[in-house]
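Just below sit the structures, each encoded as structure tokens.
Please treat every number below as a calculation from the coordinates, not as lab data. Keep in mind it's a predicted model, so treat the numbers as computed, not measured. Cβ atoms are built from the backbone, for glycine too; each structure is taken alone.
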Structure I
Amino acid sequence: MTFSNGVLVHNKISNDDGRIIGVSTENGTTIYTVSVSKDSTTWSMGARESYWPEDEVELSTNQFLLRSEG
């Protein structure tokens, strides 16, 4: 499944949640650039950027981050 910018996703391997801010393809694999919240309950603590391959990504169910959207 391909996700688009702005979608809140979960990384099954690292157990992180974040918002997709970019999508690219590398060697035939979709890679997502993800803004990952520094605190799993809010965006107010800032975020870091991470790169996640498509096979590690699923929709997030993190209700804390969904509710704290600006």
Structure II
Amino acid sequence: MAISAEETKVETELSSWIDKDVIAQNIMDALREAEVDLTLANGQAVWLDVLYTELPGAIKHSADALVEKGEIN
């Protein structure tokens, strides 16, 4: 399925808007709470796990809920 120029523009804008620092801070906080070494490898492991196992379902659930509530269309 081809992506339109408008969809590409929105995706680029959204990518620029997402705050990577907030994500990194949350990962560091979780590592501290888990009392494990604060290493790049541990942070990457957590983030990749979230990306592959949690994020797709959470995003779909959120989008569906917002549509149902009429907050997005």
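Brief remarks follow.
- With log10 I(q)/I(0) by the Debye sum over Cα atoms at q = 0.14, 0.19, 0.22 Å⁻¹ derived as -0.36, -0.66, -0.87, matching label from I, II: I
- If you line up I, II by mean count of other Cβ atoms within 10 Å over residues 4-11, the top spot, with the largest value, goes to I.
- With helix-only ellipticity at 222 nm (-39500 (n - 2.57) for each DSSP H run of 4 or more, over all residues; to 500) derived as -1500, matching label from I, II: I
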